[in-house]
Every structure is written in C-alpha cells, then in structure tokens.
Structure 1
C-alpha cells in the first residue's frame with residue numbers, strides 16, 4: 001500500500017547546481033528544526049547564510065572521492081530515501097540509516113554546456129550528473145514517504161504546506177514526483193541527443209520546455225503553446241529581444257521562423273518578405289533600403305500584413321519605409337536607435353532583434369502523423385555553378401546563371417508545387433502550393449506580369465510534360481532551372497529549343513510540403 005497521508009519532514013537533503021532561492025528555503029526549513037544534509041558548493045552557501053548543515057561525507061563517514069564523482073551514491077543516502085517507513089524500519093535500524101524525507105536537487109547544466117562552441121566530448125561527459133538523477137529518481141519513486149523538488153519555483157509550495165499543515169500532502173508529493181521524472185527524462189534525452197551525433201538513431205527522444213501559452217493556434221478554436229529546446233541560445237525567434245508590439249501569435253512565429261530560414265541563405269545584403277509561410281518577395285543587393293523596397297514591391301499586395309526579415313542593421317531610412325505599410329513583424333540582427341524610435345509610432349508592430357546570425361545549420365524536422373512522427377534532415381543543400389548542367393542549345397548568360405542560383409535559394413522555402421520567376425536579384429512572380437505544376441507556372445506569370453521579361457524561371461521539381469514550357473513561350477523568359485529526371489525530359493528540352501529558352505538541370509529537387 002502506498003502511504004497517502006501527509007508526511008512530516010524531519011530531514012532534508014539539499015544538493016543543487018541552480019541555487020536560486022535555496023538559502024531562504026533552507027532557512028525556513030531550519031526554523032522548523034528540520035535537519036539538513038548537503039555537500040560541496042551548496043553546503044558552503046548554506047553555512048555562510050547561517051544554516052546549520054551536516055555534510056554528506058560526515059553522515060556517511062565516507063569522503064568525496066574521484067574529484068567529487070562519488071559522494072551521494074551511498075547506501076546511507078539511497079537507503080534513507082528509498083526505504084518504506086512501514087516495511088523497512090528494521091533494515092534502517094540495523095544499518096544505521098536515517099530517513100531522508102525531502103530531497104532538493106537539480107543538475108549540472110548539460111544543455112548549456114554542450115551549446116557552447118568550445119565544448120568537446122571530455123567537457124560534455126564531465127557535465128553529466130550521476131548522483132543527482134539517482135537521488136531524484138529514488139525520491140520520486142518513493143512518493144508515499146518522500147517529497148522531491150527539482151524546481152526552485154516549488155519551494156514556496158513545500159514551505160507553505162509545512163507551515164500550514166505541519167507536513168506535505170500526498171497530492172503535492174505525487175505532482176512533484178511526476179515533475180521530477182519529467183526532469184530526469186528530459187536530462188537523459190538531451191544527453192542521448194548529444195552523444196548519438198548526426199543521423200537518425202534507432203531510438204528518438206524529443207524534449208522541450210514550455211516557452212509560453214498562446215491565445216490560440218492557427219485558428220481561434222485551436223489551443224496552442226510554444227516550447228523551446230532546453231539551453232538553446234542560438235539567434236532565433238524565441239531568443240530574440242522584442243522591442244515592442246503585441247505578443248507573437250502562432251502564425252507570427254511560424255512565418256517569422258520561415259523568413260529567418262530563408263534570409264539565412266544569403267551572405268549579400270538581403271530582405272525577405274513572408275506571407276502565409278511563403279516568401280512572396282525577396283531581394284539582394286548592396287543597400288538595405290533598396291533591397292527592402294524591391295522585396296516588398298515584388299508583390300506588395302501579398303506583402304500586406306506580412307513578415308519583414310533583414311540580414312543587416314535596420315536603418316532609420318528602412319524603418320521609415322517599412323512604417324508606411326502594414327506588416328506584422330520586422331526582424332533583423334539589430335536596429336539603429338533612430339529606427340526603433342520610428343517604429344514606436346506603430347505600437348502593434350512586433351520588432352524582433354535577433355543578434356548576428358549565421359547560415360542555416362542541419363537539424364531534424366518533425367511532423368506528426370497518426371500513430372507516430374516523420375523525421376527528416378533540414379534541406380540546407382546549396383547549389384553552385386558546378387551543380388548546373390546546361391541541356392539546351394541556347395546557353396544561359398552569366399547573369400542568368402547567377403539569377404538561377406538566387407531563385408533556388410528562395411524556392412526551397414516555398415510550398416510545393418513551387419514556381420519562382422526572378423531577375424536582377426529580385427523575385428518577380430511566385431506560384432506556390434499548387435496541385436499541378438503548370439498551374440503554378442500560370443500563377444507565377446500572372447503575379448509577375450510584364451516584369452517577367454528577361455527573367456529566370458525555377459521549378460522545385462521536374463516538369464512532367466512540356467506544357468509548362470509552352471505556357472511561357474510568349475513571356476520572353478530567358479532561362480529555366482529545374483531538377484530534370486522526368487521520362488519526358490527530352491520533350492521539355494525540345495520545347496525550350498523551339499522557343500529559344502536556355503535550361504539548366506540541377507539533378508536535385510527542393511520540395512517543401
């Protein structure tokens with residue numbers, strides 16, 4: 001039978017890396033004449049704060065050895081935590097084991113350690129806590145008799161019950177036990193993820209911390225919350241400094257993350273405008289104001305209410321231009337102070353400062369399906385001219401090849417079926433999310449209008465028929481870039497030759513569903 005009665009705390013073991021609030025907590029325990037066991041840095045802080053502490057090594061009569069690797073893994077500690085008070089009293093008496101009723105513990109910061117650039121395997125292994133998880137799991141298992149806390153936010157709850165009722169209720173012990181097992185499970189998952197390295201292992205564990213509750217998800221009837229990778233400090237939407245604006249919505253975060261992913265493709269000065277997860281306008285150049293204006297005007301109708309991403313400092317001039325239209329979010333590495341002053345006039349505009357960010361890194365992408373999940377690597381493949389094969393009689397110009405590579409960087413962030421037309425370092429027309437490729441071509445042509453003349457058309461997968469080429473025969477588009485690989489490739493090539501259009505194959509596609 002599990003003891004479901006209130007338990008009286010007579011002895012506590014405190015060993016924490018995160019020492020937030022621990023001194024005040026221990027002082028409150030001391031006022032209730034609760035004996036406190038501790039060790040290392042925790043014991044030192046408690047003593048300096050006026051708390052009477054019994055060292056674990058003095059209690060066990062066994063010193064800390066092996067540079068502190070072995071200190072709490074001891075029968076007197078584990079027995080004192082794990083023993084059932086109504087079953088194991090004689091064992092405890094025979095072996096001089098004293099009951100430990102409260103365990104306060106948290107771990108070395110493994111996730112923060114391995115996220116540092118200078119972390120190697122030796123450093124990572126040294127930051128794997130062994131004694132802490134052992135004590136926590138022992139206490140969490142014995143919830144009938146023992147209270148465990150891994151979060152400083154729970155100290156007040158425990159003290160409140162001790163002060164109010166003389167002990168800790170079963171309901172609280174059970175909740176804290178569940179939280180403790182979640183804590184150790186997350187810790188092990190992070191270690192597993194680090195040690196397995198790249199690739200998709202036989203076992204997959206995903207763990208996140210809740211970042212925030214949201215008003216709703218994609219639609220008002222859907223509940224939603226944001227979760228983050230523990231210890232992650234990379235420049236991203238969650239870690240950004242939010243200078244102003246309303247709380248980010250589910251859709252804001254999705255689109256802002258998409259905009260950030262796209263703009264990370266470019267080393268040149270660039271601007272990306274995203275609407276409903278698609279980059280509706282992208283431009284590269286030398287001046288941040290110029291690229292913003294070209295990106296926004298690439299499809300100003302779609303850009304209304306969109307997300308603006310810059311990869312250089314947002315200047316006052318760019319801020320003035322952005323403020324003339326309605327957008328939901330502006331994100332950039334940083335902002336001139338004058339730019340922030342301009343944005344203050346648009347109080348609902350979210351302004352996110354991410355800090356300097358680098359190219360995209362490989363990570364796993366997860367999709368939920370009934371019965372499980374699908375996992376894949378992120379598409380971070382970058383094409384160069386060496387990847388392009390000219391397959392038509394007409395040769396593309398140097399400028400066309402540069403534009404073709406530009407289109408590919410944008411196209412892989414576009415929902416399939418995707419067709420993108422661009423020229424002069426600016427997107428012109430986008431056809432995205434269509435169920436037939438030729439429909440996507442027609443959409444891109446319609447969006448681009450007369451501006452498609454002299455442009456490059458990119459397709460995220462091969463043309464199954466020549467109808468897509470037939471659709472652009474009068475557009476005066478110069479070049480097509482596409483993967484190739486269709487059984488009708490020759491028909492498509494012949495259509496290009498017939499209309500005087502150059503075409504290059506990439507031998508790779510960039511679907512995004």
Structure 2
C-alpha cells in the first residue's frame with residue numbers, strides 16, 4: 001500500500017526517523033508502546049463477540065440460518081435475531097412457558113442487532129421480514145374480507161336507520177306526537193385485519209391491535225431501535241412505562257382522552273426486532289436504568305468480508321414451518337365475550353434442578369455486576385425460560401410432518417436456552433454495555449486511527465484534519481487534539497516537537513508500524 005502521492009513506504013527509514021523524533025518528544029511516549037502499538041484502538045478496545053452457538057437451533061433451522069446468512073453476505077447473528085423474535089411473536093399468547101405454578105413467562109423476545117452501516121443488519125432480516133412473514137400474514141387474513149364486508153353492510157344499514165329515526169323525530173315534533181325510540185345500537189367498532197407485524201409504536205394503536213386484531217401479540221419491527229426508544233415519550237409521558245409492561249404479558253388498561261371507553265388489553269405482550277449503530281449506543285444508555293433496556297437481547301457480531309452467496313434461502317420451507325406456529329391458538333374464553341387464555345407449557349420435572357441451579361448462578365453474577373449488566377443478569381432466568389419455549393417450538397415446526405405441538409419444555413430445550421444465555425447473550429451484553437461507556441475521545445481516536453491506516457500519512461496535521469479532511473466527530477482542534485492524545489498513549493503517534501516552530505506544535509508523527517495495518 002502506498003501513501004497518496006508518495007513512493008512505496010520504506011518502513012525502516014520511517015522507523016528510524018520516528019525513533020529519533022520520539023526521543024526528543026515532550027512528553028516522551030512509552031518506548032514499549034512505540035514498539036508494540038495498541039491496534040485495539042481501531043475497535044475502541046471492544047470485547048470480541050462470542051460466536052453464535054448454531055447447535056441450539058437444531059438440525060433444521062441451523063442450516064437454514066447459515067444458508068440465509070451466506071445469501072445476505074452477513075453474520076448468522078443478523079438472521080438469528082429476527083428469526084427468534086418472529087417465532088416468539090407467532091407463538092404469542094397461545095403458549096406460555098411455566099417453571100412452577102407460580103412462575104410463568106410469555107414467549108415474546110426483544111432482539112436488537114448492532115452494527116455499522118453496510119454490515120448486513122437489514123439484509124439479514126430481509127429473508128424473514130420481506131419474503132416469509134408477508135405470506136404468513138396473508139394466511140392470517142382467513143375470512144376477514146367477508147367479515148369486513150358484512151360489517152360495512154351493517155354499518156350502512158345502521159346509518160340509514162339513524163337517518164330515518166332523525167326524520168321521524170322531526171316529523172313527530174311538528175305533529176305534536178311523542179318522538180320514536182332510537183334504533184338499536186349497530187356495529188360499533190370496525191374490525192381490524194389480523195396482523196403479525198407493526199411499525200406504528202403509539203400506545204393507543206398497539207393497544208387497539210392487541211385488544212382486537214392480534215390477541216396473540218404482535219412483532220414490532222423497527223429498522224432503527226434508537227428512534228423507537230427515544231420517541232417513547234414524545235406523545236405520551238407514560239410511553240416508556242407502557243413498553244416496560246409490554247414485555248410481561250400482564251393485563252393493561254389504556255385510558256383515552258377522546259373516547260369514554262378505555263382499551264382493555266388482557267395480556268400486553270409485544271415482540272420486537274430491529275437494529276442500531278454502535279455510535280448510538282451511548283445515547284441509548286444515557287437515561288437512568290428502569291429495566292427497559294435489560295429486556296433487549298443484543299446481537300453484535302463482527303462484520304464479515306463481503307462474499308457473494310450462491311445458494312438461495314429455502315423460503316418456501318420456512319413459510320410452511322412457521323405457518324405451523326401461526327396456527328397455534330389460545331384457549332377459548334371461560335365466559336362468553338371474555339378473553340382467551342394461553343396454554344401453559346411446563347418444564348419437565350427432570351429439568352427443574354437445572355432451572356433452580358441456573359437461577360442461583362444468575363443471582364451470583366448479578367451480585368458481582370453493576371449498571372445495566374446487573375439488570376441483564378436479573379432478567380436472565382426469565383429469559384432462559386422464554387428461550388426454552390421458543391427453541392422447543394422452533395425445533396417442532398422445523399421437523400417435517402404435522403405432529404402434535406409440544407406440551408412441555410424438554411430438559412434439552414432448557415439446557416440449550418441456558419447455554420445460549422450464559423455463553424452468548426450475556427457476553428454479548430457485556431460487549432454492548434461496555435462500548436456504551438466508551439469516552440468520546442476514544443470513539444474519535446478510533447475514527448482517526450481508521451483514517452490513518454487507510455491513508456497512511458507520515459504525519460497528522462490538526463489544522464488539515466479540521467479544514468480539509470473533516471472526519472466525523474472531529475470538527476474542531478480541541479477534539480482532534482484529544483483524539484490524537486489517545487493515539488499517543490496507544491503508541492500510534494508521538495506528540496508535537498516543542499521548539500520546532502508553531503506549525504510543528506500541531507503536527508503528530510505517525511508510528512510506521514501502524515502503517516502496515518490493513519484498513
């Protein structure tokens with residue numbers, strides 16, 4: 001790699017010059033760091049992501065995820081996140097996981113994918129959100145067009161009766177006769193089309209769907225999770241509290257200013273899938289911890305080298321498999337007009353010691369954790385129970401045939417769920433929450449470091465960066481100097497040589513060893 005407009009890099013000559021300047025720099029860089037520059041600044045010293053354990057998906061969905069990820073040129077994590085959220089929404093309130101008679105959990109999962117633009121967040125989700133779920137939703141319609149047509153006919157007939165009654169009232173008033181009684185109440189509320197996905201996050205809209213069109217629950221799809229999280233209280237101060245409740249499946253009552261009747265949601269449960277960029281994590285975690293963010297399970301793999309995928313995902317197979325989950329229904333209501341209820345799916349007796357041991361282990365980890373990790377560990381045992389149910393039904397729907405749906409969570413499913421939580425989701429949470437605490441100077445240093453390994457300059461000129469290069473986040477001299485100081489500590493740069501003139505005071509010399517790094 002050659003610097004712009006220069007001859008090929010002579011690493012030996014540059015190193016000699018760099019060492020000479022370093023010997024008179026003030027303050028002097030650490031000689032050991034100069035010889036071994038810290039390349040982790042390129043990724044802000046982030047933790048390496050754990051590999052996703054594909055074994056937990058089973059023999060059917062594991063290969064499908066791999067093929068789909070290859071076709072989308074993205075990590076498998078970017079496919080797994082929307083898949084898990086989608087399956088949890090399709091199960092919905094038809095089945096709840098039960099550890100004991102006093103402890104049950106709905107299956108709904110909140111899955112967030114983190115990655116820079118161009119790392120395959122959206123392509124990884126497209127196989128499901130664009131190709132599979134629309135067909136599932138089409139099948140959900142059933143006889144809805146006929147029911148809607150009947151409602152419209154009844155609504156028109158009721159409107160005609162109202163007009164006739166008004167005319168009769170006017171006639172009775174003119175003739176001195178008593179006014180006639182109004183007609184019986186007609187169709188009150190227009191039926192809502194059954195649906196699985198929802199993008200509108202207003203409280204009233206979501207509550208209306210859950211109360212009528214989607215009693216099993218819905219899948220909230222947000223291409224940018226930051227917009228959803230920041231906008232929760234934009235129109236309603238209770239928005240954040242609503243979404244905290246939307247994870248638990250408890251009854252919820254929404255009062256409306258313009259309507260006398262509240263919206264009653266028997267079981268408020270919503271699955272969520274979406275993505276965000278690393279730079280937005282710090283803003284997401286700035287507010288006090290109210291437990292909302294700990295409900296999100298994070299997927300943040302490293303980007304992969306782009307490669308063209310040759311095999312197409314088995315879309316038809318995925319549609320038929322997930323449609324089996326879609327057909328799961330709730331228990332009929334005990335009273336006419338009352339709410340339906342979920343069927344409880346208990347953990348097998350032989351797995352209960354593992355449930356207890358895992359809960360105790362998470363308690364110990366919670367005692368040693370702080371901040372958001374403390375909350376994440378606190379949610380882990382409930383998350384494992386949900387994942388055990390989701391994995392059990394994922395395995396079931398992926399098998400060929402129309403065998404009966406699972407009536408219990410097997411020991412294998414629960415142990416797979418604990419493996420996923422302990423060895424992937426919690427380490428991934430540490431990666432996400434740790435990056436959120438990164439100083440702005442470290443973030444800017446990573447931006448500057450990436451520019452250095454790409455452009456390979458001999459020196460870093462503060463004024464040139466400010467006026468000509470204009471890197472994101474590095475718009476003023478103070479910010480640039482702070483980022484450069486981080487790279488001095490990392491052995492990438494030596495500080496300006498004092499006494500060489502005012503121009504030299506804003507020029508940092510680049511360590512030739514970092515110029516050999518690949519961008």
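None of the figures in this text is laboratory data; all of them are computed from the coordinates on show. Remember, it's a predicted structure, so these values are computed and weren't measured experimentally. Cβ atoms are built from the backbone, for glycine too; each structure is taken alone.
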Notebook entry, point to check: Among the shown structures 1, 2, from which was the value 30.0 of mean projected area of the Cα convex hull in nm² calculated?
Noted result: 1
Checklist line | Comparison of 1, 2 - label where mean count of other Cβ atoms within 10 Å over residues 157-164 is highest | finding: 1
Margin query: With distance in nm of label points 7 Å out along Cα→Cβ at positions 69 and 381 coming out at 3.1, pick the structure among 1, 2 it was computed from.
Written below: 2
Margin query: Suppose helix-only ellipticity at 222 nm (-39500 (n - 2.57) for each DSSP H run of 4 or more, over all residues; to 500) works out to -10500; of 1, 2, which structure was it derived from?
Written below: 1
Next item on the list: Looking at mean count of other Cβ atoms within 10 Å over residues 117-124, point out which structure of 1, 2 has the largest value.
Entry: 2
Margin query: Comparing relative contact order in percent (Cα under 8 Å, 6 or more apart) across 1, 2, which structure shows the greatest value?
Written below: 2
